[in-house]
Structure I
Amino acid sequence: MFNNKVNPVLILYKLPYFRKKHKKKNFDPVKIQNDLWMNKKNGINLWVSEVVLGSVVFSVFLSFYFIITRTFNINGKPWLFVIFFITISTFITFQNVSKNDKYLIHFKEFEHWSKSKKRKYMLFSIFTIICSTALFFSSILISFN
């Protein structure tokens, strides 16, 4: 896992002194780190995916708000819309990721995918994030012109 290669605590674990100490206590920080990140029920990877999905949805809503208000010269209360967009993006994230542990069903389905199918959807996800980020920055450029 990439996390194990850049984690400074796990780099210390490679030193013989710490390795011997942990071996005596039957303690494996790499296993703990992997379980912390890759636990399918309560891992940090689920929190990260929820935050990324919510942020992408929120930035798309906010971008369209900026574009519409600046294009048609509409003055409104932006904080009210920001709170509304946060609420909607949280609801969408909850419905699609967290509710009734829907993601566990998808984990089982994803395990049987071929490498090419996994790669295709990974590229699609990256493309979606890049497009939403570009939309957000273009909406900021439109709003300041």
Structure II
Amino acid sequence: MSLREVFPYWAEVTESFAQAVRPLGDAHLAWLPPGQANNIAWLVRHVVSVHSRDVLAFAAGEATVPVPPDGADGTTYAAALLAGAVRRAAFLAARDVSVLMDSRPFGQGRRTVGDALWNAFIEEVHHRGQVWAWLRMQGLTPPRI
């Protein structure tokens, strides 16, 4: 069983996330709900960063995807999400589930590849949900999921 079969909908999550942020202008990307600490632009940069660290660097042993700078436009944010997704898809297709239990050094301890992949997937799903809420609070309609 390939890792792609373990994460069958990850590509759809990323594609819908990119579709949602691509048309956003500066005001929508920077908008912050009352009492919240992070805007849409920050959330996307965070997802790209976690994905680069956990999937590309840690699990796949590859170079990371550059995190878009603060103030980038929606197209740049969408491109960063999709650039990592293309490389992730190749990694997931090429590996089987036996790699999930591989333990590697991480920070001051150790971590399994499975933990890194699940962390990146859950982070993306969680923050996509936040972005959907932030879009609706701004009167926008996010893509159907």
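Please treat every number below as a calculation from the coordinates, not as lab data. Quick caveat, the model's predicted, so the values are computed rather than measured. Cβ atoms are built from the backbone, for glycine too; each structure is taken alone.
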task = Consider the structures I, II: one of them gives 3.3 for distance in nm of label points 7 Å out along Cα→Cβ at positions 47 and 103 as calculated from the coordinates. Say which.
result = II
ask   = Taking helix-only ellipticity at 222 nm (-39500 (n - 2.57) for each DSSP H run of 4 or more, over all residues; to 500) from the coordinates of each of I, II, which one would give -17500?
value = II
inquiry  = As an exercise: distance in nm of label points 7 Å out along Cα→Cβ at positions 23 and 55, calculated from one structure in I, II, equals 4.0. Which structure is it?
reply    = I
Per FRET efficiency 1/(1 + (r/R0)^6) of positions 15 and 71 (r between Cβ atoms, R0 = 41 Å, to 0.05), the highest-valued of structures I, II = II
key: Entry that produces 34 once relative contact order in percent (Cα under 8 Å, 6 or more apart) is calculated, selected from I, II   = II
ask   = If we compute distance in nm of label points 7 Å out along Cα→Cβ at positions 39 and 111 for structures I, II, which one ends up with the highest value?
value = II
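If log10 I(q)/I(0) by the Debye sum over Cα atoms at q = 0.13, 0.14, 0.15, 0.16 Å⁻¹ is calculated from each of I, II, which structure is the one that comes out at -0.57, -0.65, -0.73, -0.82?
The value was obtained from structure II.
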